[in-house]
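Got some structures for you, see below.
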Structure 1
Amino acid sequence: MRISLVFALAFAIFSTCVYSQGVTLVPAIITFGDSIVDVGNNDYIHTIFKANYPPYGRDFKNKEPTGRFCNGKLATDLTAENLGFTNYPPAYLSPQATGKNLLLGANFASAGAGYDEHTSLLSHVIPLSQQLQYYKEYQSKLAKVAGSKQAATIIKDALYLVSSGSSDFIQNYYVNPFLNKASTPDQYSSYLVGIFTNFIKSLYGSGARRIGVTSLPPLGCLPAARTIFGFHESGCVSRLNTDAQQFNKKINSAATQLQKQLPDLKLVIFDVFKPLYDIVASPSQNGFTEATKGCCGTGTIETTSLLCNPNSYGTCSNATQYVFWDSVHPSQAANQILADSLIIQGIALIS
């Protein structure tokens, strides 16, 4: 994988851009979505979906719990490093999102958010519609820092990342009887993909041209899903994985149509289903010893709430052996594998 990564980056090097933070393959990274990519926005809003306390961040720089739902770096952090960034684009609601830091891009993601507005409202987090409004606000701030000409270039050439959909199913559809009785998983997927399509059109209308969107992961392999929905089924919950795969087919089809409709749009759907499923199915081949539960606490239910905390009994000592950090989110070690996969899949976005 590392050899492939080197070749991929070498191939893309001709598109290198030089900005204030050094040599990078894109001038900035702008991120929208949920807890998989949230770097701390939820620290600044009233919600229980926070990760700004130990043991979150215990393997991050200075062992600091920044609001990332991980023991260390997210896949997007590692992707930024792969692209030449030495600092990460800041959480937009944080005090760091000011001045020259805005030249790096910005992160608008909010843990618990989904394509469905109701998913975000249920969790009291920042919906995609509000994230988009913050992005437009960011553009104005960027113009003041960089000047309108350079700001326009940054907006056009930046890499846009979107991660959403998992919360819609795990925290809304599967546990909301009003919703899952009114719609089949297939119908709900179509509804979400319609929102995705409109969101991409809005991003495009605001200047975005290089957009990478994550597919759904194997939802049925998440430790929390096994605990809540697995009953006595051994291994991953097959029906949840089937739903995720059906959604992924729809979003790929929608992306193909969008590229036909919108001139100069580069849109890649990152397949995170297969690489994560492969790790879970064959953990030892990827350097892991545990793929059925997370490192924090029992690893079966602790996730985006206060259940994963400094007093969580049973938290593992070495997260590098675990595919999952808590019952939903990958460990830094798993994120490294995912990031390597993303950079290769996304070569079209940086070439």
Structure 2
Amino acid sequence: MVLNKIVKLGGEVLQSAVPLKNKSQRCASHFVYSPDSNSTIKGDRTKMNMFQAINNALDTALKTDPKAIIFGEDVGFGGVFRCTLDLQKKYGKQRVFNTPLCEQGIAGFGIGAAVAGSTAIAEIQFADYIFPAFDQLVNEAAKYRYRSGNLFDCGKLTVRSPCGAVGHGALYHSQSPEAYFAHTPGLKVVVPRGPIKAKGLLLSCIRDPDPCLIFEPKVLYRMAVEEVPTDDYQLPIGKADILINGSDLTMIGWGTQVHVLKEVADLLKEKHSISAEVIDLVSILPWDVDTVCKSASKTGRVLVAHEAPLTSGFGAEIAATIQENCFLKLSAPVVRVTGPDTPFPHVFEPFYLPTKWRCLDEALKLIDY
């Protein structure tokens, strides 16, 4: 299952990103990637793509914490997406090792290892295959501290998993399951938009006192390139980033969708003289209600975009919260631009995804409401 079919998906598809005229940007099927340009982290930097930044974070975790271990399907040789490349050679098979093809077993082992005192870093090879581990994560990991009256916990458990559309992943290699876990008190859920965020958020998850899930948009592994700080650093979980300041409209996304919305903001400004604010939610659980509601109150119009299906997607929680807190400040209903309520398609992926053109159309409708 793993190697013959999936390595091709993990390699060839991600290499489909091609440089644009602006070499700091790269193009995927439904968005143009633009690197972070306002990072305030001090120190030396080196150019990394996102899988290299994740590898660097994992290397840092193993180096600074002798109790840290990494495990999952094929992580010993680097994994399908190469995020654990050379770590077993450097730290040995006792600390970086393969597991059977059993996601429930990976999560269960991770919980036990964390409870026993290890810093457990698990990889679920694709987010689509995290569902066999769902019971372990939501019924055991999330509740371990609570049910023991704070006597025990598995807070040193981090689960990494590639998520989202990749070009031709279809129904079993393209899903975005973050909303399933956002319904579970006791977990933390983050989604990075690029290499700088991926490294800092992953180190924060690994060192957090609660079990964390980090969903990594797989299409960004190779195409997202930034000047990443080489030092050990962490970025806050639960704090959204305002990437573009605006006054007429708020647009909220996470992961790859952030880059779609940045393109939409540019189009709105250039073609329609509309000032759009773009927010990267960064963290799904907990999420930054204060930043979102302040922006919604300022602009009066809100668009939320995510790749997951519409019904009960996390955009629904954002919309409900804005309605409760900002109702009298709104000039239009909150709009969600998402995937439809169908399985993720193969050849119809371009129609499924919330592209810049779909988001632009809905943004203009919001302005004219």
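What follows draws every value from the coordinates through simple rules; no lab data is involved. For clarity, every value in this text was computed on a predicted model and none was experimentally measured. Cβ atoms are built from the backbone, for glycine too; each structure is taken alone.
Please state which of the structures 1, 2 yields -10000 when helix-only ellipticity at 222 nm (-39500 (n - 2.57) for each DSSP H run of 4 or more, over all residues; to 500) is computed from it.
Values: 1: -12500; 2: -10000.
Comparing all candidates, it corresponds to 2.
To test your reading of the models, identify which of 1, 2 gives 29, 23, 20 for semi-axes √(5λ) of the Cα gyration tensor in Å when calculated. Write out the running numbers ahead of the final one.
Details: 1: 29, 23, 20; 2: 32, 23, 20.
Comparing all candidates, it corresponds to 1.
Work out distance in nm of label points 7 Å out along Cα→Cβ at positions 134 and 158 for each of structures 1, 2, then name the structure with the largest result. Mind dumping the intermediate values first?
Numbers: 1: 1.2; 2: 2.6.
Result for distance in nm of label points 7 Å out along Cα→Cβ at positions 134 and 158 over 1, 2: largest is 2.
Using distance in nm of label points 7 Å out along Cα→Cβ at positions 70 and 86 as the calculated read-out, with 1.2 as its value, let me know the right label among 1, 2. Let's see the in-between values first.
On the way: 1: 2.1; 2: 1.2.
Of the options listed, only 2 reproduces it.
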